[in-house]
Every structure is written in structure tokens, then in C-alpha cells.
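Asks: Input: structures, listed below.
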Structure 1
Amino acid sequence: MIDGNGWKITVGHAQHVQPYLECLAFRLDTKEGSICYTGDSGPSSSIVELAKGCDVLIHMNHYFSGTEPTPAYRAACGNHRDNAEIAKRAGVKTLVLVHLLAQIDQPGIREQIVHEIQEVFNGTVIWGEDLMKLGMVNAKVTTIETKPGAV
């Protein structure tokens, strides 16, 4: 943990491709709110603990549930149903899905994933995009800015 002037960063374990890489997740707490970024991570209780009560959870969402090539891949990368459970268990307000593969980043599939997440998680779900900026005031996402043509 690092405490600064009006902010605090907490580092936690991210479940990804151990033992090949040691992956980390980060939580930033400020007077404006809290953000937890999982980096590359599959489902894990350490992410739930790090994100507990967070305003925004930014989580890898690599696969459509049930299409992962192997159980090990699911453990390393997770899927949308896993992320819904993590967000619910952590009690976050907003879930931002990132690190999306082309198989799910398509019209119709995006909406189905968000709908299925909202069947489990009662907070806000945001479909992340490259170069997207989220504005936060008083612990709430107040603006979403996207870049035209971002890949």
C-alpha cells in the first residue's frame, strides 16, 4: 500500500497465468471515489477482497461464458458470468468490461453479455473501449468519453 496526499494505492494478486507471470491488480482510493483495476485476471477471491465496496471495478472480460478453450484458460481469463459474480460479491457500484476479444465485441453479443451480467449484478455495466475516459465525481461515473475510430 502507498499513501499519498489525498490518495492511496493498494496492490493485490491477480489470477492469470501463474507460474509463468506474477500478475497484479490495483486499487486507487481518493476523495472522489475508488477504482479497482484487475489487469489481466480470471476470477479470484483476491480480486473480490481488493475491490470490496469499490465505486468502479475495471475487469478483463476475454470470453463469452462457456466458450473458453479449457478450464485453465477460464481460470486465467474469466468470462462475463464470472465477472458478474465478482462485482456482486465485491459490492461494487460500476463494472467496466475491458480486454475484449473480437468474438464478443460485436453488436448483439455485447447487449446479451450486459443483459446476462445485469441478471446477477445490480450495478452499472459499461462496455469498455480503447482510449475511453470515465469522469468521476462524488463516487459516481458522471461522464463517458470515447474516441472515434479507436481500436
Structure 2
Amino acid sequence: MNAQTTEIESAAISFSFIEKEVSGTVSDFKSTSVIDWSDLENSIIEGQVAAETIKTGNFIRDFALRRSKYFDVDTYPFITFRSTNIQIKEDYIEVQGTLTLKGISKPLAIAFKKEDNTLIGNATLYSSDFDIVIFKKGRDANKVVVTFALQLE
């Protein structure tokens, strides 16, 4: 690695279901990302978390979320993301990529800002797009905001 490249050392990833104001975290982050600040567009941001690490502050809900009806962690143990395009925008870095959750892959865009040695990002997704229907009131009721804090080496 040269002076212009860095890797992601660790991550704090949290989520919030907007409909019910349920929030939580996932952990056990692993990454093979290599970020080249002199050639950001050709960098790769990728990582995974263990689906079984989902925590919402309610152990009964967490147990239910791990079951086959929702995250099905026995069949799909990891949630993964791999960038497909990185662009520098006016005041943020847009990372487009593919999120794979419960065996379903969908595009996801994450808007990051660099703060010291941390990339802080946000993305919005719908859990129902990944066959995780928490609320039966339609797609909008399953809106999730995900926040990323990626600690750089």
C-alpha cells in the first residue's frame, strides 16, 4: 500500500426502521476495501457483517429477526456490499454498489463524507425489497435508514 491508499480498519453500522422508530446495529465487520485517494473512482469499497449480530435492544425481537421469516441467518449468514462506482460529488463521495441481504442482491447508493480518519455515510433501503417484511402496510412502511462509520487505517 502506498501513501495515497488506505483500508477500512473497522466499522460501526446502525439502522433505523422509520415506521416504528426501531433502531439497532449489526457488527462483526470484515472488509477487503482498498481506497486510493489519488484515484478514488477506481477504488473498491466492500465489506460484510454477520447477520446474526443484529441487535435492537430487545432480545426477543432480535431472536425473531434472526429466524427464517426475516433475516434467516442460518441460511444467509452474511450481509455484503461491494461498490460498483465511486464518484466525487460537490460535498460528498457517492458510492454505488450492490447490497446482498438474505440472498437477494439490489443496488444501493451510500453518500459518504470524510471526517478525519472516518467515512460517515447514510443510505436508505426497503427491507421488503430483500424479502424481509417487517410491516405489512406496503413498501414505504419498510423503509430503513442505514448509517455507516468506517474507521480508516
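Coordinate-derived values only; no laboratory data. All values derive from a computational prediction rather than experimental measurement. Cβ atoms are built from the backbone, for glycine too; each structure is taken alone.
Asks: Where does the value 84 come from, among 1, 2, when volume of the Cα convex hull per residue in Å³, for residues 33-112 alone is the thing being computed? Could the numbers behind the result be given before it?
Replies: Numbers: 1: 84; 2: 104.
Structure of origin is 1.
Asks: Of structures 1, 2, which gives 2.9 when distance in nm of label points 7 Å out along Cα→Cβ at positions 41 and 137 is computed from the coordinates? Let's see the in-between values first.
Replies: Details: 1: 2.9; 2: 4.3.
Source structure for this number: 1.
Asks: A value of -6500 was derived for helix-only ellipticity at 222 nm (-39500 (n - 2.57) for each DSSP H run of 4 or more, over all residues; to 500); which structure in 1, 2 was it taken from?
Replies: Working: 1: -6500; 2: -1500.
Computed on structure 1.
Asks: Of the structures labelled 1, 2, which one yields 16.0 when Kirkwood radius over Cα pairs in Å is computed from its coordinates? Walk me through the numbers on the way to the answer.
Replies: On the way: 1: 15.6; 2: 16.0.
It was calculated from structure 2.
Asks: For relative contact order in percent (Cα under 8 Å, 6 or more apart), which structure out of 1, 2 has the highest calculated value? Intermediate values should be presented prior to the final figure.
Replies: Working: 1: 19; 2: 24.
By relative contact order in percent (Cα under 8 Å, 6 or more apart), the leading structure of 1, 2 is 2.
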